[in-house]
1. The value 18 for relative contact order in percent (Cα under 8 Å, 6 or more apart) was derived from one model only; which of 1, 2 is it?
2. Tell me which structure, out of 1, 2, gives -12000 once helix-only ellipticity at 222 nm (-39500 (n - 2.57) for each DSSP H run of 4 or more, over all residues; to 500) is calculated.
3. Assuming 15.1 is mean count of other Cβ atoms within 10 Å over residues 103-110 as calculated from a single structure, say which of 1, 2 it is.
4. Of the structures labelled 1, 2, one was used to calculate distance in nm of label points 7 Å out along Cα→Cβ at positions 143 and 207, giving 2.9. Name it.
5. Ranked on distance in nm of label points 7 Å out along Cα→Cβ at positions 87 and 119, which label among 1, 2 comes first with the largest value?
6. Using the calculated result 52, 39, 36 for Cα extents along the principal axes in Å, pick out the matching structure from 1, 2.
7. 1, 2: which one has Cα extents along the principal axes in Å, for residues 55-222 alone, as calculated, at 75, 36, 32?
8. 1, 2: which one has distance in nm of label points 7 Å out along Cα→Cβ at positions 247 and 263, as calculated, at 3.3?
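Throughout, read-outs are computed from the coordinates displayed, never taken from laboratory work. Nothing here was measured: the structure is a model prediction, and the numbers come from that model. Cβ atoms are built from the backbone, for glycine too; each structure is taken alone.
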Structure 1
Amino acid sequence: MILVFGATGSIGRHLVHQLRGADVTAFVRDPAKGDELGCRYVVGDLDDPASVAAALTGADRVFLNAGGAQPADGEQPMVRQQRTVIDAAAEAGVDHVVKLSVWHAREGGKLAEGAHWLIEEHLRASGLGWSVLQPSGFMQNFLTGAAVFTEHGHILGAYGDSRVSYVDCADIAACAATLLTQDPRHGETFVLTGPEALTHTEIAAKLSRVAGREIRYVDLPASAFATRLTALGLPAHFAHDVAGLFAEVAEGRLAPTTTAVTDLTGRPARTLDDFLGDNADTIRTSWSA
């Protein structure tokens, strides 16, 4: 049995769909969202270790992509929650865990990069079989604009002219499905990117054509970007870390492309044009003003 954590998110929804026909169970906190998935599900909470352990009974493989967002005090509940899953999976005799991480996860990294590194290290030390997926930025960030920083309908950032090889969450899910149903590729880490790297000015132009109005990318120095984020309501320490991450991206660290999606799935990774075309109605509605 495959147990999917994070089943109702941008990747998990694609994954449970792609696993139809397999013995798959989704772990959800909200039964109403579980009903929408169209697969078997169990209700639990990552902060309730007993519910996690119960869900893992009979599981052979696990997809691990779940955890709380960063609260104002700077703690990373995701680290605690995913360690709970890993420990329970080891106790339950799970064969293999496919963990969704982040590209450039590293010791001392800001925000998710540091948190995912801690979890990866815990997974490596657990005795479980494991594979790690480290994707670039998600194309889904631009679907509604809710996952990017916007102001007056335009995109804010501190990327400069750097390029980012955004990847479609459907491709990430397809890679996970391969590892969960075929050769699990024990002990391997895969950096997942789209087939091209684009500047945010280029992305804004593509969004403009689909949305039917001008969408600009407004670039700011990192310090000014942090100030703007604080004015938008983000805690100052969080805004500073976000701006620092954006400044690192401006150095080109997310510009390379890899062939990992093709290597794992046997087909090319989707382009941003593919993604925008398939989601044109949603983009026109969400970016209309």
Structure 2
Amino acid sequence: MITLKGNPTFDMMTTNSGKIKITNWNKPKIVMTGTFIVLVFLTIYGFLTFNYNNIHLLEAIAATIDNLKIVFLQPSLNNFSLPEALYQITLTIGLAFLATIAGAVISLFIGLFAAKNLAPKPIANAIIVIMAFIRSVPTVLWVLIFAIAAGLGSEAAVLGMLLHTVAFLVKAFAESFEDLDLGIIEALRASGANWWQVITNAVLPSSATSLLSWTFLRFETNFTVAVAMGAAAGAGGIGFELFMASSFYFDLREVGFITYAILLVAVLLELSSTQIKKRYLMKESV
């Protein structure tokens, strides 16, 4: 172990090949390592102190395997029809789409004032702090907060997802604006272009593909959130049907069908996202 003047402490080890491997034991790494060790210790302690008196492990494993076979190998619809299932899936996609589109439009204008190369730093820093606070609160909590004001239903779900979407996209859009070439912006300003002309002629055209990619990524996230909010906020959709099948009807076959339907939509969204990135982002790089 050696200490270099003006530098953090380094742990030096010699590998079999004769090369010296240097590990930087700075403060963040020490904190992360200590946290990991504490979590491992607490996990082991929890398993050792758990009450296993009324648990029959082999029977529980066998029952779990049987339930998984029913869910994934025998999916079927018993309590509602296929057209109704398609309608519920469409409703869930609609909730996610509405929250994403509205959030993207709002985030576009706020993001312009959150980018430090386009707005005064005090304003940008204030927006960044506010958005960071909103992002730190999970979406489900925002939905429940709006449910108190607006009541359970699709309105609370959309408002909760919208607020979190804005906080997410403002950060993403602002970083996209800050990554732009400052030479282009300075050239337009030197030629007499005002702030809005710089935005419309340089910022938005140059970052359009990045904005599209971030928006579609958030749409994928909002779809999965909308599934969960269908039960948590009573927003309806396929998430509510999944909740009813698993907690009210106790129909594992229907749970399996709904799970496959959600998985199929998620895969289609991922494929669409990949195609959009290939079509637009690859053209931009060329």
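1. Values: 1: 18; 2: 22.
This figure was derived from 1.
2. 1
3. Going through each structure in turn, the value belongs to 1.
4. Numbers: 1: 1.5; 2: 2.9.
Answer for the origin of the read-out: 2.
5. Result for distance in nm of label points 7 Å out along Cα→Cβ at positions 87 and 119 over 1, 2: largest is 2.
6. 1
7. Values: 1: 54, 38, 25; 2: 75, 36, 32.
Computed on structure 2.
8. 1
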